[in-house]
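What follows is a set of structures for review.
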Structure I
Amino acid sequence: MKTLLDQSIQQSLELLPKLAALAPTLERLGQAIFACWEKPGKLLMAGNGGSMADAMHFAEELSVRFRRNRKALAAMALSDVAVITCAGNDFGYETIFERQVEALGNPGDMLFVFTTSGNSVNILRAIDLAKSRGLVTVALLGKDGGLAHGRCDFELLIPSDQTARIQEGHKLLFHTLCEWIDSRLKV
């Protein structure tokens, strides 16, 4: 009988070959990110709970550094607690990212959303507003993609029903993207 640890590791190992199939999408996404920065545009990132932690992690890897010192890159998580609680209180929790996209998003910028279910109303509303304002939209999804599936310009789906495996897959993908970006930048 396998232990829980054995099962978790086995699930992660079974997921890895499926992620390799996303490499062409990651490369196209990397090129779109560079096109955004050349405008110059910025990357906005959103998620709820652990997915917000991943959004913040990805943003800091780009805006500060990943593997080596290089120029700072325009990326930020929509994680300001004062803004989130104000929007939630005044307009409802479903607006917390939409309001920030309205305030900060410009045509040609990119909105990255991290969602394990794809069904969070605040994420869906942010996607819809971003698209209507001319932002490129990117979804890191799990399970079957939920209601977010098919809504974004780029979608990276982790085919798992387990939140931990989905978030591990998201982290592997955005770290791979950071490595790809770093490799193409001069110090």
Structure II
Amino acid sequence: MSLAVRPSSTADLEHVLDYFLGASPEALRAMGVDPAKLPARAEWSALLRADEARPDEARERIFVTWYLDQVAIGHSSVNKIIFGKEAFIHLHMWSPELRKGGLGAELFRLSVAHFFERLRLERLWCEPYAENPGPNRVLIRTGFELIKRYRTTPGAINFEQDVNQYKLERDRFIDTSARDRY
């Protein structure tokens, strides 16, 4: 079994759109996403492609794609990027049948290492929906520290919800992976 994390290609970003736009309303709500707030595919794709053309220092969001045996199975992204300082990280395993087996934690660890290095970050933040146990477990396994739980609307596609705020300082992150990088 080979795991890898690579910067997302334009084709990979189409898989990200498929993941969100093809999800059931129940699956979206379980992630904290309001189905009514999702942009139309053409609009969302145009926004991602325009952002992809910018240098890292000017990007709004940067994606990496997760691979299992050379097959794309998920993604991680960062937004609210302050280059050289901090960003907010997100994680998504596309196939429900691949969840709960430890793959997400290992691929997320590779994503964290990638973003720390690529963006020269000092810290990463993550604020998953408090009622979504999967990402909350992965964050703890990866060494993120739970800071607080609070109510907010975390992004443009989310409904108001309780989130758990986690933080990981670069000097506390130990990349234990000996697997493929990017």
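Only the coordinates and a few stated rules stand behind these numbers; no lab work does. Keep in mind that what you see is a predicted model, and the values were worked out from it rather than measured. Cβ atoms are built from the backbone, for glycine too; each structure is taken alone.
Out of I, II, which structure matches 99 when volume of the Cα convex hull per residue in Å³, for residues 81-152 alone is calculated? Matching structure: II. For percent of Cα pairs over 30 Å apart, the highest value in the series I, II is held by structure I. I have 1.00 for FRET efficiency 1/(1 + (r/R0)^6) of positions 33 and 89 (r between Cβ atoms, R0 = 41 Å, to 0.05), calculated from one of the structures I, II. Which structure is it? Structure II accounts for this read-out.
Out of I, II, which structure matches 25, 54, 20 when P(r) over Cα pairs in 10 Å bins from 0, in percent, for residues 121-160 alone is calculated? Here the read-out was taken from II.
Tell me which structure, out of I, II, gives 0.20 once FRET efficiency 1/(1 + (r/R0)^6) of positions 41 and 137 (r between Cβ atoms, R0 = 25 Å, to 0.05) is calculated. It would help to have the intermediate numbers written out before the result.
Working: I: 1.00; II: 0.20.
Of the options listed, only II reproduces it.
I have 23, 10, 8 for semi-axes √(5λ) of the Cα gyration tensor in Å, for residues 17-56 alone, calculated from one of the structures I, II. Which structure is it? The correct label is II.
For the read-out mean count of other Cβ atoms within 10 Å over residues 9-16, a value of 15.2 was computed from one structure; give its label from I, II. Structure II accounts for this read-out. Computing helix-only ellipticity at 222 nm (-39500 (n - 2.57) for each DSSP H run of 4 or more, over all residues; to 500) across structures I, II gives -9500 for structure II.
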